[in-house]
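Presented below are the structures under discussion, each in the form of structure tokens.
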Structure 1
Amino acid sequence: MHSDFIVFADESGDHSLTNVSREYPVFVLSFCIIKKSDYIESVSPLLQRFKFRWWAHDGVVLHSMRIRRQEPPFVFLKSIEKRERFMADLTDTLAKCPFTLIAGVIHKARLREQYVQPENPYSIALRFCLERAHEFFLEQDQVQRQTGFLFECRGRKEDAELAIVFRTLCERLSLRGRMPKFSIEFFEKKANLLGLQVADLVSTPIGRHISQPQKSNRAFEMVQRKFVRGPNGDFMGTGLRVFP
């Protein structure tokens with residue numbers, strides 16, 4: 001039996017420890033957990049209406065990097081007035097989308113300083129996110145149901161390696177007791193999956209908040225309302241884990 005939920009995963013920043021950017025020294029992995037009924041009835045219509053407000057069709061893939069660089073089909077964002085309206089509309093649309101967020105942030109500069117042979121940042125972030133997802137799906141009584149985790153393709157070799165790490169981590173989690181059935185699948189960006197676009201759009205604001213907390217971050221103000229929270233209502237350490 002399939003789960004009532006679907007999980008879309010995306011990252012921000014690269015997981016290399018060789019050259020760490022001073023401006024963005026973090027790697028972010030985000031899980032956007034969406035109830036399938038909400039995906040059909042709310043998330044998809046909201047994002048399609050957003051696209052039709054700004055383009056003549058809904059074939060555009062919302063990609064945070066292209067938006068920031070104002071590359072096609074976002075060249076019109078070179079206009080300050082249009083950019084401000086577009087970003088306000090996008091933030092408002094995402095705020096209305098019902099989804100639950102889990103994210104792992106690896107501060108690469110600190111990781112490299114504190115460990116002689118540091119683990120791959122992607123593997124660390126994936127472990128954190130899967131552990132919290134495991135708890136979430138136990139709470140949602142989805143133990144006997146299969147939940148799909150959808151990732152964007154990065155390359156045949158990279159996808160195969162990630163799938164192995166994913167399944168290995170799931171096997172370790174099963175030692176804790178009841179384990180929901182997690183499966184991993186990969187999709188090209190051109191597939192235009194709206195859930196993957198949501199995961200992409202929320203990841204960078206998280207990274208910018210952690211790397212530059214003193215700067216105003218309107219997008220993160222919206223994003224933080226989506227995190228899984230602990231008994232005390234705090235999302236830090238629960239829905240959002242930063243390491244080290």
Structure 2
Amino acid sequence: MRTLGLDTATRATAVALCLDDRALEARDDPERGRRPRHAAALLPLAAALLDQASLGFADLDRVAVGVGPGTFTGLRIGVASARALAKAGGVPLVGVSTLQSLAMNALSFRELPSFELVAAVLDARRSEVFAAAWRRGDLSADPAGLSESALIAPSAFAPDALAERLRPLRTGWLALGEGAIEFREVLERSGAFVPSDGSVLHLVTAANHCLIARHLDPADPDAVNPQYLRLPDAEIARRAAGKQ
């Protein structure tokens with residue numbers, strides 16, 4: 001199956017082209033403090049991978065897009081681009097949980113300690129994280145059932161609140177993602193193992209999106225929507241101003 005995976009939920013722009021026998025990946029990772037380049041990078045990265053494989057958008061069997069949670073603008077760019085590609089090429093579209101995809105990084109690196117619990121943690125800004133958690137064994141099962149098997153469903157948390165939710169579930173647990181890096185001290189105090197800051201385990205990879213999408217049914221492109229989980233910053237600020 002020829003699947004194009006896209007993700008713009010974080011500061012990074014991640015793209016993958018998964019073929020039957022290999023996966024090609026490309027990404028744009030802005031330096032810390034720099035603005036994301038989703039709008040400028042997403043489609044050129046995708047086109048470059050297709051050129052590398054001597055394919056066109058019409059040759060795809062499926063497009064998989066990360067629906068978040070994540071930044072409001074980033075998700076809007078990624079989902080809108082995926083919808084446009086799917087409609088233009090008549091290609092089936094699948095929405096994939098970015099947190100679920102991130103958690104699946106734990107299956108790719110056998111040298112990790114064998115923690116039974118994996119938490120995917122993204123930086124949600126405003127001293128919050130977007131997070132979800134699964135048993136590691138469930139991640140290797142049918143991806144289509146992971147939304148039902150989550151120990152903690154995708155939600156926005158204060159880091160301390162996430163640590164309190166996870167502490168009773170297991171003595172030690174693995175935390176992956178930029179949110180785990182940002183709030184390392186809080187999570188480690190509750191028993192988390194957080195890989196080193198530079199570990200690729202913390203990166204959202206669109207190759208995982210492709211793997212998940214193979215097990216999910218495509219949807220009408222207009223029915224694939226971002227999972228924001230909370231109001232955008234501008235709306236929160238507007239409501240706060242209205243109460244003053």
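Where a number appears in this text, it was derived from the coordinates with a stated rule and is not lab data. In this text the structure is predicted, and so the values were computed from the model without any measurement. Cβ atoms are built from the backbone, for glycine too; each structure is taken alone.
Supply the structure label, taken from 1, 2, corresponding to helix-only ellipticity at 222 nm (-39500 (n - 2.57) for each DSSP H run of 4 or more, over all residues; to 500) with the calculated value -13500.
The correct label is 1.
Taking relative contact order in percent (Cα under 8 Å, 6 or more apart) from the coordinates of each of 1, 2, which one would give 23?
Values: 1: 32; 2: 23.
Structure of origin is 2.
While we're looking at this one, here's another question. Out of 1, 2, which has the highest value for FRET efficiency 1/(1 + (r/R0)^6) of positions 51 and 195 (r between Cβ atoms, R0 = 41 Å, to 0.05)?
The maximum falls on structure 1.
Here's another thing I want to ask about it. One of 1, 2 was used to compute Rg and Dmax of the Cα atoms in Å, for residues 91-162 alone, and the answer was 12.9, 42. Which one was it?
Among 1, 2, the structure yielding 12.9, 42 for Rg and Dmax of the Cα atoms in Å, for residues 91-162 alone is 2.
While we're here: Quick check for you: by Kirkwood radius over Cα pairs in Å, which of 1, 2 is greatest? Before the final figure, lay out each step's value.
On the way: 1: 18.7; 2: 18.2.
If we compare Kirkwood radius over Cα pairs in Å over 1, 2, the biggest value is for 1.
A further question follows. Can you rank 1, 2 by mean count of other Cβ atoms within 10 Å over residues 27-34 and just name the one with the largest value?
Sorting by mean count of other Cβ atoms within 10 Å over residues 27-34 in descending order puts 1 first.
Of structures 1, 2, which gives 2.3 when distance in nm of label points 7 Å out along Cα→Cβ at positions 43 and 75 is computed from the coordinates?
Of the options listed, only 2 reproduces it.
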